[in-house]
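K.L.:
Structures given as structure tokens follow.
Readers should treat all values here as calculations from the given coordinates under stated rules, not as data from a laboratory. These numbers were taken from a predicted model, which means no experiment stands behind them. Cβ atoms are built from the backbone, for glycine too; each structure is taken alone.
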Structure I
Amino acid sequence: MIDLRAELNPIRMVLSRREPVELMIELNNNSNKSQMISIEIYAGDQLAFDKGGRVGVQSKKIIEFKAGERLRDYYNIFPRPNATPSAQIIQVVLSEHFNNSFQYVQSKKVKELTLRID
């Protein structure tokens with residue numbers, strides 16, 4: 001079983017500053033065997049992973065995530081040019097795969113974070 005933890009720092013985005021918010025994702029393999037996993041992060045309509053606002057989805061595939069291993073990744077989230085003051089949902093989807101193929105999904109976890117834009 002893979003544990004998923006996600007945090008935003010800071011928890012609020014100020015549009016007038018145009019500074020990114022940092023998304024931290026931490027994965028921990030608590031099982032006694034290695035797993036094949038994939039992560040997809042959806043930023044929503046008004047957020048992006050680049051300054052230009054073109055990249056709205058990030059994905060990562062890990063073929064062998066060993067037992068007891070811990071992984072921590074950081075992503076910068078920028079406002080798109082059309083961003084307005086609101087609350088936006090960032091969705092993190094963790095899929096555990098089997099049969100040595102990313103096509104087969106054994107289990108799926110979804111974590112939603114709310115980012116307030118001022």
Structure II
Amino acid sequence: MTKHEKMYQRIEEHGDNLKAIFNTGGDSVRLSKQVLRLETQAHRLTTDYCNGVYSCDEFEEASGAILGRLDKVLNFRAQGIPVFINGDARGYALKIRDSYVRENDLEIYRDWGGYGILAPDFRE
């Protein structure tokens with residue numbers, strides 16, 4: 001199996017996990033890519049915020065808009081899943097609270113703190 005095939009296998013597995021957690025349907029790879037596009041936007045926002053490009057109010061407004069678009073894809077708000085944007089630009093931006101991940105024994109990629117990562121980078 002090539003690196004590219006391994007990467008797509010991991011992306012598909014992650015998409016399957018997202019579908020199970022958020023009770024969504026559709027193609028797993030497509031879902032993973034949709035969430036990754038929003039992760040990219042959120043990470044850029046947190047980086048710019050940390051570099052002083054945005055005020056606190058501007059950051060809150062922009063992050064709310066990104067979470068709104070993410071909710072249209074995953075419907076996490078109606079299900080009570082605590083998804084948030086991590087304001088620390090050194091890691092992933094779109095996360096699920098660690099306590100929720102532990103309490104529900106979710107099968108999802110996690111960071112060192114146990115937070116569920118919605119769009120991990122599977123490139124080698």
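K.L.:
Given a computed value of 12.2 for Kirkwood radius over Cα pairs in Å, for residues 35-82 alone, which structure among I, II does it belong to?
P.N.:
I
K.L.:
The value 31 for relative contact order in percent (Cα under 8 Å, 6 or more apart) was derived from one model only; which of I, II is it?
P.N.:
I
K.L.:
Taking FRET efficiency 1/(1 + (r/R0)^6) of positions 27 and 51 (r between Cβ atoms, R0 = 41 Å, to 0.05) from the coordinates of each of I, II, which one would give 0.95?
P.N.:
Of the options listed, only I reproduces it.
K.L.:
Name the one structure among I, II that volume of the Cα convex hull per residue in Å³ of 90 was derived from. Show your work: numbers first, answer last.
P.N.:
Numbers: I: 90; II: 109.
Value 90 for volume of the Cα convex hull per residue in Å³ corresponds to I out of I, II.
K.L.:
I've got another one for you. Have a look at I, II and say which one yields 0 for helix-only ellipticity at 222 nm (-39500 (n - 2.57) for each DSSP H run of 4 or more, over all residues; to 500), as calculated.
P.N.:
I
K.L.:
If you don't mind, another one. If distance in nm of label points 7 Å out along Cα→Cβ at positions 11 and 99 is calculated from each of I, II, which structure is the one that comes out at 3.5?
P.N.:
Here the read-out was taken from II.
K.L.:
Out of I, II, which one gives 2.8 for distance in nm of label points 7 Å out along Cα→Cβ at positions 19 and 67 as computed from the coordinates? Please report the intermediate quantities before stating the final value.
P.N.:
Details: I: 4.5; II: 2.8.
So the calculation was done on II.
K.L.:
To which of I, II does the computed value 3.6 (distance in nm of label points 7 Å out along Cα→Cβ at positions 59 and 107) belong?
P.N.:
Structure II accounts for this read-out.
K.L.:
To continue, here is another question. Using distance in nm of label points 7 Å out along Cα→Cβ at positions 3 and 75 for the comparison, can you identify which of I, II gives the largest number?
P.N.:
II
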